[in-house]
Structure I
Amino acid sequence: MNGTAHAAIGAATGFIVANTFQATPSETALFVGLGAIAGLMPDLDIDGKLRGKITLSHKLIQLAAQLIGILMIFYSFYEGSATEKWLGLGIGLGIIVISGFIKQKHMLTITGIGVLMGGFSLSEMWLMLLGVYIIIASITSHRSYTHSILGVIFFGVIASKLEGSLGIDGVFYTCLGGYISHLIADLKILPFNKRGIKLFLPVSKIEL
């Protein structure tokens with residue numbers, strides 16, 4: 001199933017939850033949006049379009065890292081002591097060299113690290129956990145752990161923390177429902193799916 005369909009089903013889930021909780025119009029809009037996002041989350045493990053839409057170009061990151069490295073070298077030589085000059089030179093050159101190895105496939109991991117750091121900065125546990133989720137998704141194969149019960153449980157914890165942070169009843173059910181709707185839509189028993197999901201990883205690799 002494509003991303004548009006997953007987002008639509010997730011949004012519908014959010015709308016149902018909004019009606020169940022008799023949400024206000026603004027809360028209904030929030031639930032629909034969260035449901036759509038949650039409905040797409042399992043497919044962060046795809047090395048394709050979804051990753052590209054939430055990450056910057058790797059060339060932009062490469063350029064930024066190279067500029068930082070160059071600035072560090074110049075700053076160290078103009079402002080640092082003898083030891084700091086060589087240390088700054090080494091670190092600056094290291095950044096420049098490492099930046100050359102950054103590829104588009106690494107951008108989701110970098111995004112996850114950024115989200116994790118943002119969570120620490122804002123003291124928001126749900127954001128920290130989301131960063132961890134994104135990092136894990138960036139290194140797993142498609143329809144593996146993000147499409148398993150473990151993925152559901154982990155995302156459920158994120159949803160619970162988000163609801164606690166927002167203080168709006170129904171956020172947890174919206175996010176969890178949207179996420180689970182994605183897994184149901186990817187089941188092999190549906191005629192339009194050639195592949196299923198390994199729901200019980202790592203205990204079993206059988207596709208359902």
Structure II
Amino acid sequence: MNVHLSVLPDNVLVAELKAKPLLIHQIREAQKVDDELVAKRAECVLNKESEFQIDDDDCLRFRSRLCVPRNSELISMILNEAHCSRMSIHPGSTKMYNDLKRRFWWHGMKRDISDFVSRCLICQQVKAEHQVPSGLLQLITIPEWKWDRVTMDFVSGLPLSASKKDAIWVVVDRLTKSAHFIPVRTDFSLDKLAELYISQIVRLHGVPISVV
């Protein structure tokens with residue numbers, strides 16, 4: 001807190017107090033010892049069109065948002081203030097992220113906020129699930145003939161094959177447990193998958209009654 005004294009022409013002494021948040025000072029000092037932010041600071045000095053800029057308080061900012069270094073104490077302090085203070089009343093992760101991203105920026109910010117909110121004991125005890133209650137489980141109809149009722153699923157995340165396919169479409173007959181394994185791509189459209197289903201399954205077994 002700084003005090004500025006001045007004397008008016010009528011001999012009246014005026015004291016002006018200037019208060020600055022301690023958090024901004026801590027962030028500014030931590031920026032100077034963070035290797036990544038030090039490099040960004042040097043970059044924005046050379047490149048005036050960089051998204052990183054240095055403000056009048058010698059703080060590094062990203063698109064006008066204050067850059068917070070990967071300092072666990074500082075990040076924890078910001079998250080606690082934004083979530084647990086009397087003015088914040090324990091917002092959800094989305095609301096908290098939208099509020100904080102107006103002023104702060106750091107790598108993994110959204111993930112850190114989500115993890116912090118998920119560990120809040122008060123939120124777990126008080127907040128209710130906003131979800132329609134599920135009904136009773138329904139039994140799957142027992143098939144009476146082969147390929148009348150089928151199940152299907154996708155096995156994805158596979159390396160590219162010689163034919164540039166990266167997934168397998170598995171279609172199983174629920175009665176006989178026989179299956180077709182159709183190589184596909186994860187970016188195939190629904191129209192393309194429908195064409196494949198007709199040419200690979202309907203052509204051999206007809207149209208099923210139900211699909212799970």
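3.1 is what came out when distance in nm of label points 7 Å out along Cα→Cβ at positions 18 and 42 was calculated for one structure; which of I, II is it?
For distance in nm of label points 7 Å out along Cα→Cβ at positions 18 and 42, the value 3.1 is produced by structure II.
Thinking only about distance in nm of label points 7 Å out along Cα→Cβ at positions 74 and 90, which of I, II has the largest value?
II
With distance in nm of label points 7 Å out along Cα→Cβ at positions 162 and 186 derived from the coordinates and found to be 1.7, which of I, II does the value describe?
I
Quick check on the output: -23000 is helix-only ellipticity at 222 nm (-39500 (n - 2.57) for each DSSP H run of 4 or more, over all residues; to 500), derived from one of I, II. Which one produced it?
Of the options listed, only I reproduces it.
Taking relative contact order in percent (Cα under 8 Å, 6 or more apart) as the criterion, which structure among I, II has the greatest value?
I
Which one of I, II has volume of the Cα convex hull per residue in Å³, for residues 98-177 alone, as calculated from the coordinates, equal to 241?
The structure behind it is II.
As an exercise: Cα extents along the principal axes in Å, calculated from one structure in I, II, equals 103, 47, 29. Which structure is it?
II
Read the figures in this text as sums done on the coordinates, not as results from a lab. Treat the numbers as computed from the prediction; the structure is a model and nothing was measured. Cβ atoms are built from the backbone, for glycine too; each structure is taken alone.
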